[in-house]
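Structures given as structure tokens follow.
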Structure I
Amino acid sequence: MVPAMIAIFGMGMLDANATSLAAMLLPVGVLGVIAYYKAGLINVKDSLWISLGLLGGSYFGAKLAIGMDIGLLAKLYATFLFYVVISYLNIPALLFGKKNKANEKARKQYAFWTFILVGLFAGVIAGLFGKGGGIIIVPILIGFFHYQPKAATATSLAALQLPVGLPSVIVYAHDGHLNYLYAGLMALGIVGGAFFGTKLAIKLPSALFKKIYACFLLGVAVYMVMKYI
């Protein structure tokens with residue numbers, strides 16, 4: 001949403017960040033969550049701990065973004081997205097012939113505070129870049145907690161249904177960066193989009209799912225490079 005608002009509506013990055021976060025305050029992905037839950041892909045307990053961390057992290061992320069040079073913010077965003085793309089496409093394995101076996105390991109129980117830390121880190125990123133909680137949470141759940149891709153996406157989406165971005169929205173709005181009309185219209189669109197996107201995602205093979213997501217992120221990263229660097 002952030003690159004689209006910058007490119008189509010000519011919004012500044014901070015304005016786009018604020019509007020994107022506000023659009024996600026309501027449980028706009030609840031239809032998708034319901035579909036994932038029925039498919040048995042959501043770990044409810046883990047998602048709640050992640051939500052708690054997101055709530056705190058989003059405040060600090062917004063504070064950092066407002067005080068940061070916009071060019072530096074865009075460079076950090078693009079760099080992060082390129083990193084995620086590399087990990088999702090498993091480029092090190094393609095270059096060096098090493099197979100990524102992270103998802104083949106058996107799941108085990110982790111302390112609740114580890115999921116709070118995941119949420120805290122993701123909240124900071126989301127506050128900085130307007131959207132990115134899921135981009136952070138999903139790779140971490142896959143790489144460190146050995147979730148399958150679909151289950152990681154489902155649990156991340158569930159964690160983001162609570163108004164975890166409210167602290168960052170308040171910070172951005174107080175600084176004059178929030179467009180309420182755009183936020184409301186996008187929230188309406190997300191409701192339907194999340195539902196149909198989830199239906200499609202459940203049917204896709206996990207490997208293909210990751211590649212499609214990586215290509216999307218690569219497009220966003222390239223756009224940010226062309227726009228700000």
Structure II
Amino acid sequence: MLLAALAANGTTRVHEPLPSRDHTERLLRRAGAAVRRTGFTISVDNADELSLESIDIPGDISSAAFPIAAGVLVRGSRLLIEGVGVNRTRTGFIEILRRMGAIVEGDLEPPAGADDDASAEEPVAELDIAYGPLIATEVAPEEVPLAIDELPLVALVGCFAEGDTIVRGAAELRLKEIDRIAGVVSGLRGLGAEIEEAEDGFVVHGDPPGCAAA
């Protein structure tokens with residue numbers, strides 16, 4: 001829709017229920033397009049011409065999420081991941097891990113303000129990860145868009161956390177290439193985890209001593 005808006009007359013406005021990934025907006029802004037955000041509304045003006053020079057693509061944080069999860073779970077781990085993108089619309093998994101007590105150090109892009117237009121540049125950082133004890137957390141619906149692809153890893157990490165880790169508002173996971181909620185619950189149960197399926201998420205009953213013994 002944003003790309004089509006470039007060829008439309010006047011200004012096109014896209015209203016989001018919650019902020020989504022903004023890589024397209026940043027790239028268009030860098031290419032000279034008039035792209036603005038006010039709250040949950042993105043405005044795009046007609047553009048006759050775009051100009052974009054060479055760009056550096058940072059490491060994908062969704063791909064980095066797997067070694068990050070391993071680093072916070074495996075005793076004695078210490079990892080340094082360089083050049084990873086820390087766009088604020090993609091770092092929900094890191095924030096969730098930190099809330100659970102995981103040791104993940106690095107400068108993340110600050111949250112957006114109500115009328116804050118993101119930079120045209122993609123922020124990049126070094127992430128320093130180490131093993132540590134974890135406590136359960138609850139993932140609120142408004143956090144889901146910022147960690148949608150990493151929620152299966154949240155379920156895995158929750159198995160090793162003290163208490164019940166709860167994810168709600170993630171019904172979108174049922175509409176991926178497979179039903180990821182059912183797949184995650186079935187897979188982790190097969191490995192001995194205590195996890196319950198909900199219509200829009202799951203509840204993981206963590207048992208660190210049991211996991212350590214396994």
Structure III
Amino acid sequence: MFRTFDSIRTWVRRLLAGILIWLCRAVLEKEVDRYITETITNGTPSSWNNTYAWNARFHVRVDQPQQRVVVTIRIRLSGISPSSATPWVTTAETAWSNRFKDCAVLGCASNGYPILLAVQYVTSGEHHAVSLSPSRTAHMLSWGLTDTDQAHEAGHMLGNKEEYFTVDGVDYGPGRQPGGNIMNNPANPPVAAHYWLIQATVDTLLGINYSLSGGSTRSVNMPCGYF
């Protein structure tokens with residue numbers, strides 16, 4: 001009897017292991033298109049005060065065989081060639097890639113999957129059309145060559161709001177604070193909360209919701225652990 005029970009338990013373990021291996025070979029993909037609004041008040045100058053709206057659009061690929069989450073923003077350029085706009089790719093990808101990881105995939109990786117950003121220039125099928133600003137970055141869809149604000153603007157494309165002045169009732173203080181994150185000061189890196197829409201998309205692809213238990217986006221330098 002005990003031998004029969006042990007045999008069944010061994011069979012179940014092997015079955016579960018086989019299912020897990022099969023699941024961990026999957027490549028899951030999803031296009032994201034989320035409507036975002038923000039209301040700015042207490043702006044300096046007051047011309048900043050307004051309600052702004054845009055669509056956060058990007059593609060998420062949970063690559064189980066490669067153990068990574070790749071977020072792709074496809075951009076159609078206007079008024080500038082891809083070769084001239086090459087620095088924009090470096091600026092955005094460096095700011096957002098390999099800083100945080102997704103821990104919702106613990107069953108397939110002992111320490112989560114790093115989140116990588118890829119900016120691609122396309123002639124059609126774009127998520128966003130970006131024009132060349134004559135001076136500095138004007139807004140999400142107009143980028144300059146003489147600044148490094150493109151990473152901040154990519155943050156809007158990923159669903160993040162401004163974090164300066166007062167936004168939706170939250171007072172963030174002035175912009176470009178020395179210790180401010182990327183949505184306040186483009187020279188600084190993002191924080192885990194800025195990956196919220198990426199994480200929500202991964203959760204949807206995996207059929208789970210870790211956001212209810214504190215989120216599953218961690219620094220690449222922190223162990224995932226369990227929630």
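Since every read-out is calculated from the coordinates, none of them should be taken as a lab result. Keep in mind the model is a prediction, meaning the values are calculated, not measured. Cβ atoms are built from the backbone, for glycine too; each structure is taken alone.
I, II, III: which one has P(r) over Cα pairs in 5 Å bins from 0, in percent, for residues 120-167 alone, as calculated, at 5, 21, 25, 25, 17, 5, 2, 0?
Only structure III yields this read-out.
Computing Kirkwood radius over Cα pairs in Å for each of I, II, III, which one ends up highest? Of structures I, II, III, the maximum of Kirkwood radius over Cα pairs in Å occurs in III.
Out of I, II, III, which one gives -0.36, -0.41, -0.82, -1.04 for log10 I(q)/I(0) by the Debye sum over Cα atoms at q = 0.14, 0.15, 0.22, 0.26 Å⁻¹, for residues 80-127 alone as computed from the coordinates?
II
I have 4.5 for distance in nm of label points 7 Å out along Cα→Cβ at positions 48 and 144, calculated from one of the structures I, II, III. Which structure is it? Corresponding structure: II.
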